[in-house]
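Visitor: Presented below are the structures under discussion, each in the form of structure tokens.
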Structure I
């Protein structure tokens, strides 16, 4: 069975005190199972302390980004070595907000993925189209282009990678792709990966859905054959909603 992941992307939210309060509440309410892995992705400034708070817990720690060099004169950047030192397991790479506001292209995304893999970090690579691209009938072309970076990854490293499909028009808008629409793109992603590598690699690849995931829609989304979890934004900032998302997704397995 493919690994299933529920990852919470806190984005630019939470002070240290607030973040620790959230993690302690998550630890108290989280019931681990054999099917879903829970991951939290706080801002960089919280990683070290939250890593210590998660010790002995089944909840994994992720970062929201990284730079592709190990060290150097790169003011304001965070290296994969620093993330490992802070106790990070996962890292989000290529999020649409990074592509939009910081102009990250495929070349930069590939460099970051390679840097993460080089240091034992598990990349969650984000792909997805804008509303304009979807309405122009270019959604699959856009996603296929973003997935083309996988040609620069070894087949063995694919065991460490997850893909997150996040239609940009659904992120933080309250609009969610229907389960059928999301499944169509997830299936396309899996077929594209099979074409780059092979069917076994594609079948073992976790593909998450992101875009206004809530407790009341995650069950229907993860009921689809090719949707293996969720990358959750705003709903991961409150303990009750994030725990409910994990619980409701797991109902599809149990």
Structure II
């Protein structure tokens, strides 16, 4: 994964068992939650929406650590990302340019680099250890997209911007221009890959990999609830660790 910035795992029965249990919980969540759908009713963001325990287990089904190249650690409640036909649609909370970027560039982003304050300055506020996607139903629609090798470009750009400053201040530095410049380089030089995966498989991303979601296209297929993927991103203790560990 180190060179490409992503890895596909499985199929594995332990991953499939967890996905089946999580799908049942996800359907209950979708039926009960008041959370509004974004992008014209085509995207359920679902942050911390799944009721898994800190050991990753859900509805008594253990998390498939044995099938993953990861060291077990406490986990947050998983995100439940659901996409419906027609994604994306314009919405009042997005500017026309932001919608165009979502439609044409998969809303490509670096997890943990958040828009802060009225100027939406990009700062590292959630330094994740890794990004794991677990498909919950059999869908071929709006796949996760990644830019191969983008983590190498982003690490170099961010380190160059932050290295002259004390590490304890790195989480409060405006990285907007650095990020936008690096992203343009990535679009020009890195291969975009669509990661279609089924229940029983998993996608593991390097934490610095630029990634997004492809639009729903004619011919895409999913069950009535839409394309469902659970995402887990445990956090590290510092921005320095986020940038410097392999």
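Every read-out reported here was derived from the displayed coordinates using simple, explicitly stated rules and does not represent laboratory data. Just so you know, these numbers come straight off a predicted model, no measurement behind them. Cβ atoms are built from the backbone, for glycine too; each structure is taken alone.
Visitor: Which structure, out of I, II, was relative contact order in percent (Cα under 8 Å, 6 or more apart) calculated from, if the result is 21? Could you put the intermediate results ahead of the total?
Guide: Working: I: 21; II: 32.
Only one of I, II returns 21 for relative contact order in percent (Cα under 8 Å, 6 or more apart), namely I.
Visitor: Continuing with this model, one more query. Which one of I, II has helix-only ellipticity at 222 nm (-39500 (n - 2.57) for each DSSP H run of 4 or more, over all residues; to 500), as calculated from the coordinates, equal to -8000?
Guide: This value belongs to structure II.
Visitor: Ok, one more. State the single structure among I, II that was used to calculate mean count of other Cβ atoms within 10 Å over residues 78-85, giving 18.5.
Guide: The value was obtained from structure I.
Visitor: Mean count of other Cβ atoms within 10 Å over residues 134-141 computed as 14.2: which structure among I, II?
Guide: Details: I: 14.2; II: 21.8.
This figure was derived from I.
Visitor: A further question follows. FRET efficiency 1/(1 + (r/R0)^6) of positions 70 and 118 (r between Cβ atoms, R0 = 35 Å, to 0.05) computed as 0.40: which structure among I, II?
Guide: Values: I: 1.00; II: 0.40.
The read-out was computed on structure II.
Visitor: Further question: With FRET efficiency 1/(1 + (r/R0)^6) of positions 14 and 174 (r between Cβ atoms, R0 = 30 Å, to 0.05) computed per structure, which member of I, II shows the largest figure? If you can, show how the numbers build up before the last one.
Guide: Numbers: I: 0.90; II: 0.10.
Sorting by FRET efficiency 1/(1 + (r/R0)^6) of positions 14 and 174 (r between Cβ atoms, R0 = 30 Å, to 0.05) in descending order puts I first.
Visitor: Among the shown structures I, II, from which was the value 3.2 of distance in nm of label points 7 Å out along Cα→Cβ at positions 54 and 222 calculated?
Guide: Details: I: 1.7; II: 3.2.
Going through each structure in turn, the value belongs to II.
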